[in-house]
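Engineer: The following blocks contain the structures, represented as structure tokens.
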Structure 1
Amino acid sequence: MRRLAIKWDQVQLDADGNVGGHDAGATLVRRLLNLSDNPILIGPGQRRCNGFDLMGVDFVETDTTLVVNLDVLDSTRVWRTLREHGESPAVMNFQWGPTTNYADQVPQLIEALSFALFPTFANSERTALAVRETVRRWTVPAVAEKAKVGWANLGFTVEHVQPRRQTEFPIVLYPAIYLSERKRPKLFMEIVEKVHRQVPLRVSMRLHESHLVSELAMTLSQKDWVWAGPLTATRVSYWEALAATTAFLATATEESYGLEYVEAMAAGVVGILPDTSWARALVPEGYPFFWRNSAEAEKLLLRAVREPDACRAELDALAGGNFTAWIARKHDDNSFEDELQRKISEWFG
């Protein structure tokens, strides 16, 4: 089996040689690095880090390495660089976000070409279908038919879940680390404020540092019932915070998967979800907490903060006895890693 090299241009290393950050990209890079012995992280410089080697793509041994690229748009450049140093470059795309989020046609075409030329593994069935549609839309049929696409739900480590903890006031989670337009944070606050007038709840917003200093974050944090702070320092503290959270309100227009929602529901947080195909893919059929307009979202969130135990009991009944166990089975990260390893063996031997 080839040595694995993981590439994500936004990765950051701390002084001890660990992948820093707790956002989705950093977490995914750490998981991929743990898939094999002696992995490589592609980046600037060359040194031995904590469990992996850091090196530029120019120094990768072409004929014995598989590059798993999280930066899909430059897979062709990676391949060309590898080809200069060996006979059989191996590059695989990892698509972990929505496709074709580009205003210009050029990156859309580059993305489609990358999906067509290199095997692509996606973080959910929805993303995999979007990958195939992108290839079909922008390439000729003879190329699209040969595209190799695999997927598995990204999942989470089930053992991280902590026992539930009671709080003085219900805590509503803003289930994202960005205040981007796609997440619709203003709609989130409009709905939560209406519920807050009826129930003395608290809002928790754990934001990426780039959004924590935004004007919107500053404005929201002025409310004495809203806490807007940095991402939790460790995975343990992250799961401890979820164990004390009552409900979350999802307002995003689009998600490729929805890991933060899955983790919250596994921790016993009542999830109020938009009635969309991406949200329905996360939960059992008949899930009772979908909203189609802001009035429905308000009504559902109000019930969740007033009667969280009753909501959880309803979910348990829906899932045949234990809703959090259902979430854990469907979204176990072991299934993701097994399927990814299987596809790597199928595609690259």
Structure 2
Amino acid sequence: MSSTGETKELDERKAAILNTVVTDYVERAQPVGSSQVARDPSIEVSTATIRADMAALEREGYLMHPHTSAGRVPTDKGYRFFVDHLAQPLPLGEAKQEQIQEFFSRAHGELERMLADTSRLLAHLTDSTAIVVGPESPGHERLVVRSALLARISTRVALLVVVLSNGVVEKHPIALDAEVADSDIDTASSYLQQHAVGLSISQLAAGGVHLPATGLTEVDALLTASRNALGGVEDADFANDHVFVGGAARMADRFAEVDQVRAILGILEQSFVVVSLLRDVLAQGQSVAIGSEHGLAPLAECSLVVAPFAGEDDNTGTIGILGPTRMDYPQALATVAVVGQRLSRELRRG
């Protein structure tokens, strides 16, 4: 793991004691005393020595002493040292590996649904709030039509469905005159499939590549309406990211204060903030942001574990989980990494 540069090296014994405190506190959610640390067979010193070292770790900012307990708990600095000195992430248990394998064996369809489903999978696997930010979309001039379909959905409305090269499915209603026959819609749909596939949105939108008229009044009117709809796609802001949050309600189970939960959920509702948060962690060369490291006061008691994933054309997305700082970091890192790798493989294959 990449260090913030703010933690110094500890001697081997203090590092082992800190490691035991973090591991025990994550597992039991209770302050850890010297007698509990002494039960670790790898720490072969007296409880008096352990107490002295724990007091030193507190003075150095790695541990804190809750007022209501004789034990100690890790600080953000303590968690950071623990994370920075982890060995390679532990392998996932067999049950989790099977869940991931089963999920991706049947995870097909449009990009948005796959990313949303992946966020729910990750939330379930980690019992945390999961966030998936879709790959950055290229500008409209680079988005190419993979498939185009026009179908009647009511007497006066047809639906234009366009699958783009970034995996996004665009759906646009097209108003119909009452006299438009199903055969005209079918002809227009076939024409779009024949002539639109392989062209970019810029080429298809009005003023782009000229598509010859069919000579059929109703069909040409449908094609014009379809091109106008695609012009709306061209004008859309493709910098807007697809952000999917799974398991947001789990925050209510992890934090007791209602105002704190409300503040965290308020952050999760702000897509721009969420996207910036995840990307900033990766931009700093990290995979974990702990407590105040991410700079958002409402998330001061939360940690974020992130990993990149690659979509088609190597456009990069981000996957991550948000939970309390008292988190099983080895398993969180392993789970996020494996799900990100499998998601990359599925998107590239698709």
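Every number here is computed from the coordinates shown, using simple stated rules; none is lab data. No experiment lies behind these values; they were computed from the predicted model shown. Cβ atoms are built from the backbone, for glycine too; each structure is taken alone.
Engineer: Once Cα Rg over 2.2 N^0.38 Å is calculated for every structure in 1, 2, which label goes with the largest value? Mind showing how you got there, number by number?
Structural biologist: Working: 1: 1.05; 2: 1.31.
When Cα Rg over 2.2 N^0.38 Å is calculated for 1, 2, structure 2 comes out on top.
Engineer: Identify the structure, out of 1, 2, from whose coordinates relative contact order in percent (Cα under 8 Å, 6 or more apart) was calculated to give 14. Walk me through the numbers on the way to the answer.
Structural biologist: On the way: 1: 14; 2: 19.
Derived from 1, not from the others.
Engineer: Which structure, out of 1, 2, was distance in nm of label points 7 Å out along Cα→Cβ at positions 87 and 335 derived from, given a value of 2.2?
Structural biologist: Details: 1: 4.2; 2: 2.2.
Going label by label, the one that fits is 2.
Engineer: Taking distance in nm of label points 7 Å out along Cα→Cβ at positions 159 and 223 as the criterion, which structure among 1, 2 has the greatest value?
Structural biologist: Values: 1: 3.9; 2: 2.5.
That would be structure 1.
Engineer: Something else: Thinking of 1, 2, which structure, once FRET efficiency 1/(1 + (r/R0)^6) of positions 71 and 303 (r between Cβ atoms, R0 = 30 Å, to 0.05) is computed, gives back 0.10? Don't skip to the end; give the middle numbers.
Structural biologist: Numbers: 1: 0.10; 2: 0.90.
Comparing all candidates, it corresponds to 1.
Engineer: Sticking with this structure for a sec: If helix-only ellipticity at 222 nm (-39500 (n - 2.57) for each DSSP H run of 4 or more, over all residues; to 500) is computed to be -14000, which of 1, 2 is the source? Don't skip to the answer; put the middle values down first.
Structural biologist: Numbers: 1: -11500; 2: -14000.
Clearly, the read-out refers to 2.
Engineer: Thinking of 1, 2, which structure, once P(r) over Cα pairs in 5 Å bins from 0, in percent, for residues 31-174 alone is computed, gives back 2, 8, 15, 17, 16, 14, 11, 7, 5, 3, 2, 1, 0?
Structural biologist: Details: 1: 2, 8, 15, 17, 16, 14, 11, 7, 5, 3, 2, 1, 0; 2: 2, 7, 9, 11, 11, 9, 9, 9, 7, 6, 5, 5, 4, 3, 2, 1, 0.
This value belongs to structure 1.
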